[in-house]
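S.K.: In the part that follows, the structures are each spelled out as structure tokens.
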Structure 1
Amino acid sequence: MKKSRNIPWILFLSLCLVVFSCNKNQEELWKIEVKNTEKVEIFDISGEFFDPKVSLKEFKEKYPMFQGSIPDAEYEIRRKDTAEIRLYQEAVKGIDKTKLKNELSEMFSRVKHYFPAFKTPKVYLYSSFLDRESVIDPIFFRTDEGMLFVDISAFMGEKSKNYQGLDEYHKKIMNPENLVPRITEIVAETFLISNPQENKFIDQIILEGKIKTLQDAFLPNTPDYLKMNYSETQQGWAEANEANIWNYFVENNMVFSDDPKLYERFLSVAPFSKFYTEIDQKSSPRVGSFIGWRICKAFYSQKPETKLSDFLRMNATEIFNQSNYKPE
């Protein structure tokens, strides 16, 4: 009899161990040890451009991609422009190149681990003199040429006086800590397999979720709010309201809708999401991306053995159905 009375307690302990194991597996899923380290080369283009010891001829030979149609005389004037030099010096002062090199090396090593055909690009830093288009989209990746360009004048800190006139929601992701996560986001996008025929809202949010899942794999120790391009407050709001957001999507028949306006409301870069209710001004932006990510996280909780390459080939409906996504 004593033995039988212990059975419920044993079953309870077993259940606890299973739950603990599942949670631990989800947390540790991407924290794998990468044995091979990728070498990263970083070139400071603006540093050499403004260096009087480097002749214009030497500069143009080393960086032919920056020649364009600008006359040499104009180049020489810009090389001595005190305002541009001051801005570059302020921007580069906030970049720890050794730290950046190490972080990119670790990140690219993880990319290579999951995608062996990936070739680590050379990284080129430059200062755009606050060209609006460049500071809003400061990273571009020429995959075919193996070159990654980063406008460092876009990461001087959201409180920088240089950003006067920019929208506050743009400034919030212009901090030094945003640099590597935003680079990783651009790298992740190159692995996407998109189908123009898949244009429902569920397709769009899961496509975003795939990007964030790749960022999880490439930056397993980076806080989620940085991967989402959120502040910590915005991340907290999205997490606290996850069930409400999802219920709103479901109750308004949005999940499988092909209404193109949903992208602008819940996925485009903006100060907040557009529910068209009193909570809009308090809401976090791009909540569609957040929900897509949570669905992908739920999928990997169910299917942790799924290779990333196979996951990327799955369509949104497959991922959603297998995720058992039910936020509480």
Structure 2
Amino acid sequence: MTELNKRVYGIIGIGSKMANWNADFSGFPKSLSSGEIFGSDKALKYTMKKKWSEQGEKVVYIKSYTIGNKGNLMPRTLKERYEQVFDTEIKSGESEKILTNLFSATDVKNFGATFAEKGNNISITGAVQISQGMNKYEDSRAQVQQILSPFRDPNAKEKNKPGEDAQNSTLGNKIVSDEAHYFYSFVINPKAYDDYKKLGVTEGYSEEDYEKFKLAAIDSATSYATNAKEGANNEFSMFVETKLDAYLPSLANYIEFEKSSEENSKDKIIFTGKSIIEKRDDIEKIQVYYDNEKIDLVDFPDNIEIYNIYTREKIEA
């Protein structure tokens, strides 16, 4: 294992068209009190965990189900999920073993964990930290679609005349945003696990761990297709690899999105923080993956490597 010997700062951009990338409990896209739409870091992390799980990686912190004693379907507890993933029973006084197991899970290695079972109280701050993803497209609008169910509601007769059954099938709603463009900042600090390395429960955050995260940051939303999220795709990812002692602000704060007003022309992703990352000795490499068929990059540093986000083929300037 080769330990990652650099910090990585970056941005993950999710484009959503007629989809609902991250809904609140009312079903509408999450928004601040000001009305500004955003996506939580949990929504992005979930698609990454699903991708890793489907690839056969160990993933602990994701919903899974079991059949209860009465035959009902219900979510597993943290204890049940841990025992399922690691095929072992939790016992008190086994914090070292539990830590070692947790660090072998891809989601924990990246995002950390909180674990409190059988007297084992463990908190791991993840090497990867992801911000909330703010929507940079100002003209986003929520759309409510009525959906006709193929079934009638058996309880609807309570709303009709006594003794009468419901005559019609039920109606439901599907809520989407017509268009939104979410941009998340992230930072990877491989030094986060130094104390755990001293305990002997992990070898630290490795180059392999970074590659797994990087691939998920490029295509996990695109590969995750549900009824609500079909139409939400990875459209932009930026990776700024620096020396261990380099510090950068949240890079997504320097992103602007400009919608094209002309048919068959490209939208623009504008970077306003060029002076922050250009001509610095402590920055080793900058890579950008994006949908170059639909997007133009504006005011990005000249020394970046650019790739198509879907094919991962390098784009020559």
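Coordinate-derived values only; no laboratory data. On a predicted model such as this, the values are computed, not experimentally measured, just so you know. Cβ atoms are built from the backbone, for glycine too; each structure is taken alone.
S.K.: helix-only ellipticity at 222 nm (-39500 (n - 2.57) for each DSSP H run of 4 or more, over all residues; to 500) was computed and gave -15500; which structure, 1, 2, did it come from?
M.R.: Traced to structure 1.
S.K.: For which of 1, 2 does relative contact order in percent (Cα under 8 Å, 6 or more apart), calculated from the coordinates, equal 25?
M.R.: It must be structure 2, since only it matches.
S.K.: Further question on the same structure: Taking 18.1 as the value of mean count of other Cβ atoms within 10 Å over residues 84-91 derived from one of the structures shown (1, 2), identify that structure. Present the calculation step by step, with values, prior to reporting the outcome.
M.R.: On the way: 1: 18.1; 2: 14.0.
The read-out comes from structure 1.
S.K.: Here's another thing I want to ask about it. 18.9 is what came out when mean count of other Cβ atoms within 10 Å over residues 36-43 was calculated for one structure; which of 1, 2 is it?
M.R.: That value comes from structure 2.
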